[in-house]
Structure P
Amino acid sequence: MNGSGEVFASKHCRRLLSLLTREQYPRLRLWFTSNGQLLNERAFRDFDLYGRVREIQISIDAARPETYSVVRRGGDFKKVLSCLAFLDDLRRKRNEKFTLEISFVVSSMNFREIPEFVRLGKERNVDAVCFGMIQNWGHLSQVEFARLDIGSPDHREYPEFLNVLQSAELADPIAMCRCLEPYRRKAALQGPPCSK
């Protein structure tokens, strides 16, 4: 379930979850994409989610609160960290059996935090740290997209982006960076990273 914003804030998704009762659908397993703002103990209790979740992906797009406040305007980074702690606790102490992933859409606003984001995932015991490149689905002007598209060789910070992609953290098995592989190959061709 993905509420195209936040599944636990969507009236439609909340209503649907309330209809998907354990009694009527005993074998149903749920898969959520969430921003982590409302995914907490209350959500698990209110929608009877214990033992019924297969996978959760939390979209974060930042490793630092100051970046999060820009890329996830209106969100609260502390709530996301609290959500991750709650989900980790469910798996470790309450034996819940779901896969936990965190995701990060790479842009010029956050690319320097890619290594930190992998470390955040390891600290929070997630199963995977997933990266994707920013796309323009028609919601950005051409000028705005050009400013954010760090994957463009024409972007003034592109060389620094390639440098970041040589970070050792991206070799960690939890780092899912298939979309970054073409850039990582280019980074490898340019030689060892430059230190500043």
Structure Q
Amino acid sequence: MVYMEIIICLVIGFLVQGGLHIWTKYMGYEMDRKFHLIGYLGSLAIWLVAFLRFDVSWTGLVLALVCSVLLTTSLIDMKYKELPDEYNLVIALLGGCFVLMYIDYWERLLFGGLIAFLIYFVLMAITGSMGAGDVKMSFGIGLFIGIILLPKWFIYTFLFGSIFAIILVIIKKKKKEDVFPFGPFMALSAIYLILFQI
């Protein structure tokens, strides 16, 4: 019986990612085969982990769904250096559902979203190195990880982003003045925290 549930879970993950790829194309973002493969494999892993951690539940469904959206959004940002407003809205709406599901913790979850938004807004205003899409996405992510996990998310995001940027500069794939998409590091750090530490 458990094997059947795992298969169903993987099929749902596959269908969700297929739907996200269709929507991505509809919005005008053409992704090549490599990005499609990463999306499908990543989404299958996400749905499997969500099932193993949260079993068949509304929590597991919402968390797996938002992680698939975050993964797809990060792939778009890697190629186009922008985060679609449509996906940021979906992340925020799913975050709102999550807050309602755990209404006893609404303050720490809501403040997580608001503080994440304010910090990224200030960083964008001061440095100019982040886009409005990063700021919008931070709000939705904050609703899931809440104020408790917010410091970890910032540390992981900036640590992974810095290491990646340094490696690219060292191997001469990028120059110091080049623009690096920051969304993938925000999204992947959030996926890790959502799936393993919530």
Structure R
Amino acid sequence: MSLGIFHTGRTLNYWTGGGKPVINDEGHAAFVAMVHMLDEYVGEVLDTLETLGIANNTLVIFSSDNGPHLEGGHDPAYFDSNGPLRGFKRYLYEGGVNVPLIASWPGKIPADTVSNHVSAFWDFLPPLAELTRQPLPEKIDGISMLPTLLGQSGQQKHEVLYWEFPGLDGRIAIRKGNWKGVRYGVIKNPDSPLELYNL
């Protein structure tokens, strides 16, 4: 599904001829319109599952692959998009990689529950394989988050999580427990300083 934002009969243009983002009231309104449309589309999917009578047999997961972006006229500061977290898309600080995940499965996932389980996108394959009774590849880094989703005990946790972004002079990060190390500029300087944070 592709989303287009329309305003007064035309698609909004967020970019100037020089490739610089336009951040103004029109860009803010377009972002609000996109979020509203996305909300409506997710609602339509959930309503359709109910109409077809398969909502109780369908796991719906909604998340993002990164923190707020700076492209297309989006102004994260205006919307406080990353709240108290530092960084944006392509940053390896928490604001760039720490995103919420919403899961719905009526009768399976307890309603109104919240978890602080730390996972990553490579953790999606194991629960989906388990639920569909498919074999897992031998060498994967993912851990099933199904116990957390179903409110069960025995959730396995990652000993470490590692991120690497080759763009913007190279960025790497590693997390172990509440400790996170971040290094920027590793392509230009393989010995760039390590920033260590207690999350």
Q.
For Kirkwood radius over Cα pairs in Å, for residues 115-186 alone, which structure out of P, Q, R has the highest calculated value?
A. R
Q: Using the calculated result -10500 for helix-only ellipticity at 222 nm (-39500 (n - 2.57) for each DSSP H run of 4 or more, over all residues; to 500), pick out the matching structure from P, Q, R.
A: P
Q.
One of P, Q, R was used to compute relative contact order in percent (Cα under 8 Å, 6 or more apart), and the result was 16. Which label is that?
A. P
**Q.** Comparison of P, Q, R by distance in nm of label points 7 Å out along Cα→Cβ at positions 27 and 155 - largest value held by
**A.** P
Q) Quick one: volume of the Cα convex hull per residue in Å³ came out at 133 when computed from one of P, Q, R, so which one is it? A) P
Q | Source structure (of P, Q, R) for distance in nm of label points 7 Å out along Cα→Cβ at positions 75 and 107, computed value 1.1 | A | P
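None of the figures in this text is laboratory data; all of them are computed from the coordinates on show. Every value quoted in this text rests on a predicted model; they were computed, and no experiment measured them. Cβ atoms are built from the backbone, for glycine too; each structure is taken alone.
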